[in-house]
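Throughout, read-outs are computed from the coordinates displayed, never taken from laboratory work. All of these numbers come straight from a predicted model, not from anything done at the bench. Cβ atoms are built from the backbone, for glycine too; each structure is taken alone.
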Structure I
């Protein structure tokens, strides 16, 4: 195994040290430092949960790939430390910190999924605006940028699965500043902070106790921060940085002037397929995404959804063969070595269904086309909300109180709502697999 890498200085602050960051941006960053010889891009993570775990391991952790073409396990040393949220302002005041990255999941931004605006009624956002020590990501970020006021420019890179994620985060920051009455700070941010868009892709299932025990037996040491992933990895980044960046392109990332086509491709094909297989997989009793994609009816329905509903309004990047991208996506999902659970993918649906599914509905209807499959996929989500005893979703209370969960995140389209209601009733009465087969046969 290669000797652990060590950065000589920190240049990045990262919010959210979950498995995805540790198998994705941290790996790219370490590889970029190795390739370029510039070792000043060490990452200081912000995570109270992971701080004690990584501190006792000297901020090292192991990445284990599983599946065809897997590389040997590697120890990653890109982390220069882990901080608590209260330390963010001091960190962002340091001129050596030139980039901030975020992987906090969709719900971490405390926004209203129906409007895309910052949720000013959220208790955490309200407390941050009231002047208390900030606890939300947006509040901590703005508070840190305030400490940097009149200092050197900086770049903030959102790496979460949200449409126009860079513009989205810039808007939330501006809305927070407006609500706080921070006119001077808002002006400085406008002139000195860049928010490039990104598309990120790598599967990182939740690590189980069996994963930890198996790795300990295989490697000969215990790693409580170990992460499991697939061989595939992709990162597309808008090349718009205020004061330099790691040589991520030398590590395999794609730097481009326009991320949007790549982002739409991933959200509306890969992420939409993930959600479809998760919600229907749960309805028919599949515990993993691999099990769901090995179900021929679910697989055929997923492929048909992409061809019938997604491709007509997608406009993928010119470099991409759509059919090959679909085949590769489903082959990745079929990797049984990962055991990515349907329950994990199905969580936080109120934050995911909009960008993954409903934006395609909007584009189809604007083009004068009616979605064939998406009413059934959204209905599978509404059935999940209705039937799951312990629903994992930040809007669980609101979803359960609504006549139809769709109304909470997608008001104002009665025709589509009626189709979802009809599909919901069918899925409640009939075998979901049989319903999909009828649609495949043209009888649904």
Structure II
């Protein structure tokens, strides 16, 4: 039996109750077959695949907190420190009711290769809680974050594990967590990224994932004899990634016509008004119904439906498995030429294969949305040096990183006769660096 098949059979037997994690590993390992088959003997000898799919450490803990009425609640907290072969663990903290260990493991596994692709010395990790920040007061958020960090602080540090924000974890939550870490540990260090500018944060971090997505997409189109300028773009989501993807796409001359949230979506034939979107989502924290009410050219629709709109480029920026096979068929039918993932694995495997088989350029999230973690690593560098770079300097470094990522995955795909398969190219380029480091460091 081939080494990959052996590992996948083992995984499905051992971790069948974590479908998101099994899906992520299956997608990665199947695309790595050419490089694994070429090195099977030496990889088997050191059980490389068995080690790379098993986290180095998993922490699960309870998070008790008190609401404004004096009632005590208990949530589950997680930190998965997946792989430190090329640097300290790095990955966000997700606060959402859907969070469970399988999802955190899936995100952490993907993070290994995403971080490797940046070219920066950061390993893979992920964490979070099933706590839902929606509808909570600032005081309740603070109580939760302080309790969460009271346990998490035992296993993180500037040279060990540096968490960041993710869904549900923004500047407010990072601030509360940083304050608690500082209080307990008595040290002022860059232990979290996504911090406020007044206490060690980096300019351009807020914009980084969305901007990076467009820098990558722009380079991918350019290298395939096309351009982002003048294209019609559909974006899903209306959080941080989506907002700044819309902003940068329109700065580059594209017309973005959709955004969505958990209850519905908006089609704006005149192009999304970024200032209005920011006001509704960042300041007022309201639903997209408010956007449609304030914008005569916009139509609000309940439920799903973004991908039925005719577009040249699709940017899924909401959550995992949001773009299905039926959506992929609609995109192909409507003449879409490129899909680039702004969220983590938002496209199902079936949909990904369909898009690739029908000639659509497909950029996986571990490459296309790596701008956020890349800029987090740049924040770590600034913290270590006790300096603060200008927005322009950080943005220029981000653009260079994203362009390099595109060419690295394109070259990796071509090296193994998979020209144009950016999923395989991303996995191969990310994997080879981590595998080489693991081989060099012995059995650890």
Structure III
């Protein structure tokens, strides 16, 4: 890596500036400036060249959407505690600097060691010595940022709320837990090393202490979908491959058509961004495990061994939807059954122990990106919720929708700048 210019060198941390007398105020310090160490932009969608490498942070679109899906997830939704717009802006600036550092494999601020011994370190330290592991951090803005539950326009943003940032309808069968739903901000951390992903969320939460608080979070493993659909699709907790027809991260035309917000979609501050739907889907594993193989395959409309559509030989064979039961998941979810609707899926499996009755609390943490949920996820989920045979074995227990701003262009940019400047 070439030497940094004067403008690129990290600025002094807040702890260094305030000295001994104000060391206790440095809890949220993360003022390490400079550009991301990885060369290039997050417009590139191919995986990092080397195992454990860095995914570029800067670019027209945020990384972590079209990026080749990593193995692990830590997703966190935050409530914004402050009503001060300047504090919100300062938080997003600090988060952006920290994210650029962590995705490049650098510590936050002055790091976990070597600073003032009498003050808390700038970095929590559990990623010391670890590679970047293709870490991506993707931030989103929830409806509460534009108008809170009390109807307050805390930050003067109500008039800038996107029309597509709707309140999702209650779908048949939903049993949503408010404690696992919603949020003013979200951060999706994906990496090939779970400790790297957890480290990233932990540091952002620490930086935001007093201004934001984690509302809910979810750890995920075993990616259940892929943005490289030429490869084999991973299996979900039911043992099936799902989402074979996912949009490829290299399909520029498909991404422009189905994922990225365009100038004609608006608003201006969101162009190049997207919308994220997150759904925590509990699987009734014990009931599913007692179903016959034939019933399982009929429910999905797939062969369990190869993941091939019923009546076909290979996973990526064009499905004959009429060969499946009318209630088969693949038949109901396929774009040909929904007027060409496509969403970009980035879901993960989860297992959160047991529910107190000896049943496994496990399932799918569904994540999908699209340019407009009103003609994407909403009509698709309404169809599935009404007719899908899979509903006997699953239940949606958490839900959230976020507007995903465009990428951070350079070292002077920050998450949400076009909205909050």
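The value 25.6 for mean count of other Cβ atoms within 10 Å over residues 113-120 was derived from one model only; which of I, II, III is it? This value belongs to structure II. Of structures I, II, III, which gives -5000 when helix-only ellipticity at 222 nm (-39500 (n - 2.57) for each DSSP H run of 4 or more, over all residues; to 500) is computed from the coordinates? The structure behind it is III. Can you say which of I, II, III returns 22.0 when mean count of other Cβ atoms within 10 Å over residues 81-88 is computed? Computed on structure II.
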